[in-house]
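Below you'll find a set of structures to go through.
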Structure P
Amino acid sequence: MDARLKRLVGNTLIFTAGKFISKLLVFFMMPLYTACLSEAQYSTADLITQLANLLIPLACLGISEGIFRNAAAKQGDKEAFFSSGVALLGLGTLGFLLLSPLLLLLEYFAPYLWLIVLFVLCANFHSVCSQYICAIGKTKIFALQGIVNTALNIGFNLLFLLGFGMKIEGYVLSVVCADLVTTLALIALCRLWRAFSVKKISGTLMKELLRFSLPLIPTTVFWWITGVSDRYLVARMRSDTENGLYAAAYKIPTLLTYMVSVFNEAWRLSAVRESDDPKACADFFSQVFRYYVAVVFVGGAFLIAFAKVCSVILFADSYYEAWLYVPILVIATVFTSFDSFLATAYFTKKKTMASFYTSMAGAVLNIVLNLIWIPVWGAVGASLATFASYFTVFVLRAATMHYFIRFNMQIPKIALNTLLLGGMVVIMMIEPPLWVLWIGICTAVVAACNVPALLSMLKALPEMAKMRFKR
């Protein structure tokens, strides 16, 4: 097997052992959330965390991505980039604290200002520390800290929600406390104070980091608009109760998101390190994307097929209707996954402006469609708008990808699988006679279309398990 692919699969296995398992444990906390929080309370807690997620890149100037990209490269002084990045994070944090009282103008969030500020600050410092240790090759520690963070999150959830009955505040504060403790543990375990040196803070490197990172900030904002703004609009134009169901429905497609995000951590690290040779890089992208397409479509098909079952298992009875939104959100998540893969090409080639323009197009379309469809179809309209936006971003990125990395994008296979998943969504929504049989047939066909790629990938795993990684 290609050494690059071995390294990629090895890192993916390490991250899977940590990050995916961690996220899966949080996923199975849904019964606790839906039991302890009403639909309206869950809606509010979700909107608070999503607003905080929007503010995170603004407060840190997007610098964690810049630190990762430059520290992961083969050349360059990693500690100098870390030191300069931390200095920029400090400046961004100071600016955020000075401007944070402006959030009081948002009446809905005013009572939770302190929570939002703590969430943003702890998340940023955790992100910078964890991304740096990942970039310098400490992937096992990176995976372990994900497990620790999740265990702490679960423990604080049990303490705050069940022990103290803190409801919305407990839901958010559990994430804050978990991030804080994990960050302190990373600093102590990896002795990150040794990586930071005032003498290594460089104005030149700070400018280089900002040139790379600043275009990612509006990109992240646009991505947030595409993926999250619909929840605010559903809450405003419909009700907090309907948005609570919609926010809960999002949790099932996140199973696919979790799986893909784990791979993307490893993939981004490998792509950066193999970016020097254009032809070899293109071949590497082609090989990996073939496997990626197969896993994403098969995973999406099974999530659509078992949407009702997952809803029964994960949600309290009052949340059961949330399953209606799941099939469309799953196919939207499929294209989010492809968008993220293609974004790696921009990231690798340091062409972040291309990511900016395509994500802006998706965000604008999302807002327009939400304003048209939510008043008519409610959360179903929001999920359709989300799918249309992610699909549009994929088309734009696919059409322009040859300017950056020329690789086989598997377009015929993507088109066929998309039609099959679209058919499954329609069948689930209208439930015609023998609909269970038709869903089973479509799922089997999707799996059959992707068997060669899956088998090829599975054959590689035993070889990978024998490899030893020097860290």
Structure Q
Amino acid sequence: MKKLRITLEPLNYSTDSLSLFESIKDLPKAALLDSCHSEAGLGRYDILTASPLKLDLPTVPSNASEKELIAYFDTLNQIANEEIGISDENCNDQPFVGGLLGFLDYDLGLPINKVSKHPKTSNPKTTSAHIAGYSWAVIQDHKKKTCVLASLPSLEKRTRVDILNRLKAHSTKSRKDSFRLLTPFKSNMNSSEYHDAFLKIKKYILEGDCYQINLAMQFKGSYEGDPWEAYKKLRAISASPYSAYIQESPDTGLLCLSPERFLSFNKGRVKTSPIKGTRPRKPDPSEDDIQRMELLHSEKDRAENLMIVDLLRNDLGKVCIPGSINAESLLEVKSYSTIHHLVSTISGRLQEDKNIFDLIYGCFPGGSITGAPKRRAMEIINELEPDSRSAYCGSVVYFSANGRMDSNIAIRTLKYSKGKIACWGGGGIVADSIWKEEYQEIYHKIGPFLKGLNESFSSSDL
């Protein structure tokens, strides 16, 4: 294992990480992991990075086999240990100090769970894993009000100087880019088609084939301009603590405003926080409190959440020490700018012979966006959803050189590529679900996104 000494260089703290990111956004594969911190709270750390290392990282074709997936994660582990290296000093108080960062498509989880690829899987030559290796990161700690440049020994001196110069000049930059839709978002399922899929799921549930299925819809449109401007607009509408903006190339990338953590790892401890149960926020405080209390006491939503808690306990059981898995909290209501969610938190201790890549492999994709049992749920999703999920319900993830790992569930997510943009929304269906309510819940979740980018958008089917 290659040992590293990580340099932490203090910088001037800024309350505005978006402006800071704009100073490096034109660099290759720029990425912002955004906690959407504000005076109202939400997250603590913002992570900014760009200009990845020239590593021979493997790709994962869309039709990869289970054997190829195992080899992929083994290779990532080897690269993390031998080519990037692991810190030999204590900087565990920083979330990401350089290492591997990017996102994994939901479809990557199909071979892991022995499920065939989606019938409409895109070009098999495209990759389902979008990970790069980085030698530096700017870390904004909004709790301590500090900012540091963390760097690995592989960071070249001239690159470091360029980064520092850019960061110092960020406040003087002006942005004149814009973003606009050329065609409105159009769903891949109308209300009638959604209803048909819903009835098939109810039949499967009544026959004992499954307990819960997460059914999603995709919305597609076309655009011109800079997707970064779209991200800023959506962030103002729906700030969430596990948000991200990741550029794969100048015209391809990911916008993610996720409220949900998938897996985190630090000092041997694993944590996951599934979301199941949703109510829209109301502008009137008394009405909003009614929504919150209705969610808290909803037998359906509580049962749905506990199903996923059991699923995730089983997933963690593949890699965690027996007896170490505990529910830290159950059925808590957490409120965001547009929505209330019901959240539980489960933790465990990773087995000594397992690593963070084993952890992701053992639990991917997150059970809160599949249903239960996971494998059968994923088969039904493939059968009933008209298009493959791509990045939606995958995960934005980092594997830090200080041994830490964190990841989200990529919900409230948009993928853009060469003038085309896609957004998804879904929800869990159980035995007592009512189709119209489930259909409407999708619009409660992503309606503000769609309307935020296209003010004329409405769901005429509702």
Structure R
Amino acid sequence: MKSIFCTCITACALLAACTAFAAENATAPLVLTLDDCIRMALKAAPELGEAQSDIALASSKLDEAKSYRYPQLQLTTLVGPAPTAYRTDVDPVVKTDREFSFDALTWFASADATIIQPLYTFGKISENMKAATHGIEVDRSRKEQRANEIVQKVHEYYYGLLLAREMKELVLEVQEILIRARDKAKKLLDQGSDTVDEMDLYKLDAFSGVATKYLEEAKKGEALALAALRARMGLPVNAQLETGTERLVIVDVEIPTLESYIENARLRRPEFRQIGEGLKARAALVEAAKANYYPDIFLGGLFSWAYADEREKVQNPYINDQFNHLNAGVALGARWKLDFGITGAKVAGERAQYNRLLSTREFADVNVPLQVKKYYLDLIEAKNSAAATRGAYLNAKKWAVTAVANFDFGLGPAKDIFEALQAYSSMRADFFKSIYNYRIAAANLDYATNEPLHILEK
């Protein structure tokens, strides 16, 4: 009995431990790096699903264009009533005075088939195939462009989250210094020191209130960035998420020249591929529309069969019985559709679309380099600003430490603490903003040049 009791106790303990472990794992936060967030966002993005459907649609148009090269078969079958007929109705003379009677009706069945094999269409098939092929590449480039936009947004949310957390930590640091300074001021005031008065306490409390305001703003920014990151990755709104990168730091790497960025943008930007493939597709559609001026050359085949009860077959090439016969044949044919202005209007419409894309290419040739230059200058400015503000906030921190120490020893007024902390918090906040701007400018340059390696993450 004692052994059974101990076994039950052990089993219950193991079950409780497993339950606690499972609950702990269920609530454990996801620790994700920037690359993890990008992969999850690309996997969950509905825009990419839409783009893939566009590619599938373009592929189906190519399959349709290819199918016009193959024979087309048309089959018609009929079953219905037919009048009876015998050889005596035409031999020795054709009787033309037979009266209609329902009693003289029988039934018939027929099947007619025509098959047409295109031989030469003056480009109608080949140009449409070419247009569809380039259309697929257009949609693939558009999907790549959407993916780049998603990556750009993930960078913005991820570094926005890091910035909000750095700001929150900065405010907490300032609050801690203010709390220690207030405790010291209260102690000195209780001791009757002449270096502190009631106004110093009011100033410290007021400055603490301002710090609390900025703390709430930092918490709000953190919550918004987290919500945006979760939504972009397709995670639940209550999912626990931690970033693999804890601090917002600048990466000191050599920045390539502006000319190299512009050249990479021209070579790799999906928008340029879209325009290039689109121009080829539109040019093919213009030629396909012009091909309607010319006939289609084809090889045609015909098969016709019909049978009717109570109708005798007549073996005479001059007489064709539509209810009782068997015919077949093959012929070379030409089909030519002539219209008055319709084809010309279609050609003009396709050429207008082609010219529109030419204008789009001119716009891209001017504005893409301008966009790259803006992002490049943003990167240079942010890097220089980060270097400048780093030295400024380090000196401001020394100033704040000295002011607090002097106040602790009763050698300095409280206003020195306010001025030092204000300068320190302002310079350190500007430093983190510069790093954020640097990271976002780098991500924007990656987007503008379709850079897949993210060199600034090394």
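Since every read-out is calculated from the coordinates, none of them should be taken as a lab result. Nothing here was measured: the structure is a model prediction, and the numbers come from that model.
Things to note:
- For 39 (percent of Cα pairs over 31 Å apart, calculated) the corresponding structure among P, Q, R: Q
- Read-out helix-only ellipticity at 222 nm (-39500 (n - 2.57) for each DSSP H run of 4 or more, over all residues; to 500), computed value -23500, structure in P, Q, R: R
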